[in-house]
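**Student:** Got some structures for you, see below.
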Structure 1
Amino acid sequence: MKHLYPSLAALLLAAGGAAAQAPVTLQTVQTVSLPARGLLGGTVNLPNHNTLLLLTDAATPDVTAQCLAPDGRTLWKTTVSRIQHATESSYFLDTRQIAIGSQAREDKQRRKDRTAAQLFPVNVFSDGNSVVLAERLDGDAIKGLPKDQARLLKEGQTNVQRIDEQGHLTQVLFDPRPAPESKKTEAIAFGRYADANGYAEVVRETNKREETLVFCTMHYDLKTKAVRRTPLELPATPEHISGMTRFRYWYQEWAYLGHRPNQTYFCRRTLVSGPKDKPGKQPITYQVYIVDDQGKQTGGFSTTLGLNTGTLPVFSGRMPNPGELNHIPNYYTVSAGRNSYVTYDEWNTSSGGTGSFYLDHATGEVLIYGEYGAGDLPDLTQDELLGFFERRYTPDGRTVAQVQGPYSEAMRANKKNASFRGRYTRSTRFHLDPLTGQSQFSFSPLVIYGRGEDFDLLMDRDLKPQRYDYLSAKDKDERSYSYVVYAQPFNITSGYGLTDDIRIYEHAGKGDHPVYTAIEKLRRSTGPDAPNYQFYLSPTGPDSGLIIEQKDSPGGTLQVYKF
């Protein structure tokens with residue numbers, strides 16, 4: 001196929017070299033000691049540029065909220081409590097660690113401690129410079145608590161704790177949210193945020209027998225100590241039409257994209273506009289819908305992306321949900337041979353992997369990104385990935401910046417294991433750098449850790465291509481990679497397919513903020529055998545921030561640096 005527009009390689013060449021930036025020095029501010037079974041459960045970045053550390057401990061339900069000023073000094077500490085602990089089943093095995101004998105026993109105990117110390121199932125959100133921690137109680141978890149504590153609790157209660165700007169704590173244990181009138185109606189929360197009055201959950205109420213679907217917000221008011229229900233008038237979702245053949249498992253329902261002050265974002269991708277429309281006869285429509293805290297629409301847009309003629313978005317593979325993006329799974333089962341069946345979530349095998357959404361909390365703008373192939377109308381048999389696209393939209397749908405370019409022949413020459421085929425076994429990642437506004441899209445042909453080649457595409461704030469990095473499977477050594485977690489206005493532990501805003505890299509490159517070179521130098525000074533070594537970056541200005549270094553966990557210390 002002859003491309004009538006420049007390849008990514010040509011765009012990168014045209015972009016030229018990035019202006020050299022002065023090196024960054026990480027200045028040590030303080031050392032934070034952790035309990036023997038403690039770890040850094042999470043971080044929250046606040047509008048006043050303070051950073052909240054959430055320090056957890058496997059030995060106790062207590063969580064220490066330690067607030068750091070922009071210069072890294074401790075402003076205050078407040079103790080809050082988890083009612084539930086994470087269980088062993090919630091632990092994901094890190095395949096980088098393989099040990100035998102006494103070392104294996106030690107690793108098993110450390111894994112148990114890491115699991116018990118996790119912040120899960122507590123979710124943390126900011127409202128201005130205040131922070132809200134919310135924990136919904138699970139019936140099975142209550143059974144595992146001491147009897148004198150368990151008898152005072154019931155499934156569905158929600159423990160809400162609010163810490164104000166000075167560290168003062170307000171706590172209310174709410175009764176279960178009001179159930180739908182019909183017992184046939186299933187209510188599932190898939191969005192959560194903090195507001196001026198307390199905590200809110202976005203809930204979908206579904207009655208399959210009566211074929212009704214309603215969205216609402218449940219407000220947990222710390223002043224009245226009551227739960228208030230606010231209906232949301234989201235546009236109806238086009239029906240799944242019987243006989244949709246290859247499109248019958250396409251996920252068209254609304255997903256939760258995120259929350260900003262008095263703005264709650266939803267998103268979806270639809271194949272049809274009405275019940276009489278046939279899928280595959282019109283382009284995929286990407287929609288964003290925004291409501292205020294009273295449930296009234298304040299913004300939103302619909303777009304078919306406007307890609308170059310003869311190209312359309314296609315399925316990339318598994319695309320984890322970045323930021324607050326969350327959906328309610330819709331499962332289906334297919335035969336995998338004689339007496340063998342496999343269950344999938346529609347989201348993962350259809351629309352959830354065909355372009356994705358990202359809410360830029362700093363601006364309220366929405367990024368839509370993904371990969372494209374040849375064609376004019378949706379065709380799920382099309383799996384050849386020709387290039388990458390990214391669009392940035394204002395809340396009312398105005399295009400601020402855009403890029404589209406094919407993968408160059410040099411990139412495609414490296415392809416192995418279907419690197420440029422959109423399949424379920426292919427994985428992708430996306431993040432937005434809070435310092436530079438740089439976005440990075442990464443893909444690898446295999447999901448299994450440590451296998452397959454990696455491609456990283458980097459765009460600047462205006463979506464001008466900066467560079468792409470390629471690393472073959474034989475050259476990879478993740479043991480010495482730098483893991484940088486970006487502090488956000490929230491810290492979410494409950495969701496489907498969620499991923500941290502995290503950058504994983506071997507070497508910093510041109511166009512990167514020089515702090516990444518400083519982090520890389522610090523990481524490599526320790527050596528490769530540090531499987532739990534990671535950094536947390538919390539920006540305090542356009543070119544300043546805090547770095548929290550955690551070499552190992554549980555236990556040990558945290559180093560706080562400023563730059």
Structure 2
Amino acid sequence: LHHRQNAASVLLRVKLNVKKHLRERNTVPKLFAKSVKKYGDKTALIFEGTGEKWNFKELDEYSNRVANLLLQRGFKEGDVIALFMENRSQYVGLWLGMAKIGVEAALINFNLRLEALVHCVNISSAKAVVFGSELTDAMCEVHSSMGKTVELLCSGEWDPKRVPEGTEHLEPLLEATSTNQPSQPDHRLFYIYTSGTTGMPKAAIVVHSRYYRMAALVYYGFRMKSEDVLYDCLPLYHSAGNIVGVGQCLIHGMTVVIRKKFSASKFWDDCIKYNCTIVQYIGEICRYLLNQPKKDTEHQHKVRMALGNGLRQSIWEEFTTRFNVPQIAEFYGATECNCSLGNFDNKTGACGFNSRILPFFYPIRLVKVNEETMELIRGPDGVCIPCGPGEPGQLVGRIIQNDPLRRFDGYVNQSATNKKVAHDVFKKGDSAYLSGDVLVMDDYGYMYFKDRTGDTFRWKGENVSTTEVEGTLSRMLDMKDVVVYGVEVPGAEGKAGMAAIADPDHTTDLAKFSRDLEKALPPYARPVFLRFLPEVNKTGTFKFQKTDMRREGFDPSVVSDKLYFLDCTKGQYVELNVGLHRSIVSGKQKL
């Protein structure tokens with residue numbers, strides 16, 4: 001019973017707090033202002049790359065300069081500015097400064113290039129792009145495809161010869177601007193791009209109450225303290241790094257250490273150096289850490305909690321024992337979802353808990369679906385059928401727009417929003433958010449991940465959208481038919497991308513294809529395996545055929561078509577024979 005009370009009391013506490021913040025019109029900047037008053041000189045952010053520390057006052061002043069500069073330049077509430085840079089403390093200061101005057105940041109994945117990059121800037125209707133100097137080349141490539149009126153500001157090392165024409169240098173402009181507090185509006189905070197299951201990334205709307213709610217659920221649920229020091233090596237363009245991580249600094253006064261990107265070999269050394277007590281993970285990170293050779297530092301840290309999602313049951317206990325991390329704080333929840341879950345009492349393998357006794361308290365449930373097509377299965381009355389213990393089902397959350405924990409803010413694009421909402425789910429006439437994820441619940445109400453379905457799969461900690469990769473490959477290969485799907489590789493986290501390409505005349509130049517691929521797709525989206533076949537069947541069995549191909553995988557003894565493997569040491573595709581297949585499956589060959 002204790003967990004039920006704990007989960008229920010956490011939800012109740014967060015719900016009451018969110019309601020209070022909405023009543024008082026408390027935005028993230030207003031809540032941050034309280035943290036500044038309370039923790040002024042305490043370290044707020046540490047950037048691991050340079051060791052630079054900002055205290056709460058300094059972060060406040062930096063973000064005020066950003067706000068005042070944008071006001072001077074005529075930006076107003078409701079305008080959007082795209083933020084395209086690698087992790088660093090300034091990233092937080094920039095979106096926070098924008099939020100202070102109601103300008104909404106569009107947080108763009110810094111791995112994106114060309115078409116996908118232009119797409120994300122365009123759908124956000126950004127009036128300006130602030131980019132890091134490390135991404136100058138990427139900006140130069142797309143500069144001509146962006147609207148003439150989009151202002152460009154560059155942050156970091158300044159080289160006027162390299163940047164796109166008309167770009168201004170941000171730092172001197174900020175230096176010359178006042179650090180006084182601007183007046184604060186409230187509403188939308190920023191946009192985070194989710195891997196659209198239906199193609200290009202979608203811009204999910206994050207309102208202030210959602211930012212607070214996501215940060216508060218883990219803070220109270222996992223019993224964190226403001227004295228904790230949190231180690232954040234996840235990208236700041238996603239909600240895990242920027243809300244669940246950085247939110248602990250802005251809202252709860254914690255010191256957060258930001259790392260440019262995850263390093264398995266430096267992970268525990270950093271934790272010791274900065275006295276971290278909480279680390280953030282995604283499932284892949286835990287596996288990379290376990291693959292590291294054993295060393296003394298992995299026991300000399302003060303980490304008491306690992307916070308994240310996607311830790312596989314198979315390595316859960318090995319992780320806690322080897323690294324001596326007593327608590328795994330596993331949670332579930334997409335940026336835009338209204339059905340977050342948390343494993344608040346350290347139950348091995350579970351991603352959350354939902355009371356079977358108090359279902360009215362937090363109306364989420366698993367409902368029966370056809371796991372291939374993800375279509376909801378309905379009873380004779382037309383309402384969805386709830387799953388019993390042990391039955392896999394899609395996680396859904398009832399939408400109640402005036403309840404801050406139950407609302408669904410959706411995406412910038414209305415038709416994308418409609419696709420995530422179903423009706424007659426709990427009862428006739430209601431609406432519910434569709435997570436697209438299949439979970440299983442045990443007899444007590446603990447939830448476990450089954451598999452991410454739909455047209456995305458996870459690889460190297462990122463969601464890969466199959467439709468997007470299919471489109472890119474098809475254009476590179478003179479519009480040949482291409483099918484992309486994820487295949488399981490023993491011992492690897494997530495699914496490796498595989499592309500089946502229709503090439504009846506064997507005209508594909510693999511060396512050129514590899515080179516083009518590096519320009520067109522980020523590393524995690526490049527297919528690890530290729531399969532060339534005479535034709536790809538595009539009739540109504542298209543879905544079914546993907547299932548067949550997924551099952552056949554990359555085993556040359558099962559597949560008669562030519563198979564290739566992306567050898568990362570050579571940077572090119574090599575023919576996949578039985579011997580190479582064996583060393584991939586045994587883990588000898590690195591992916």
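What follows draws every value from the coordinates through simple rules; no lab data is involved. All figures in this text were calculated on a predicted structure; none of them were measured in a lab. Cβ atoms are built from the backbone, for glycine too; each structure is taken alone.
**Student:** A value of 0.15 was derived for FRET efficiency 1/(1 + (r/R0)^6) of positions 113 and 513 (r between Cβ atoms, R0 = 25 Å, to 0.05); which structure in 1, 2 was it taken from?
**Tutor:** Only structure 1 yields this read-out.
**Student:** Supply the structure label, taken from 1, 2, corresponding to Cα extents along the principal axes in Å, for residues 201-424 alone with the calculated value 61, 36, 33.
**Tutor:** Going label by label, the one that fits is 2.
**Student:** Can you say which of 1, 2 returns -2500 when helix-only ellipticity at 222 nm (-39500 (n - 2.57) for each DSSP H run of 4 or more, over all residues; to 500) is computed?
**Tutor:** The read-out was computed on structure 1.
**Student:** When relative contact order in percent (Cα under 8 Å, 6 or more apart) is computed for each of 1, 2, which one produces 16?
**Tutor:** Clearly, the read-out refers to 1.
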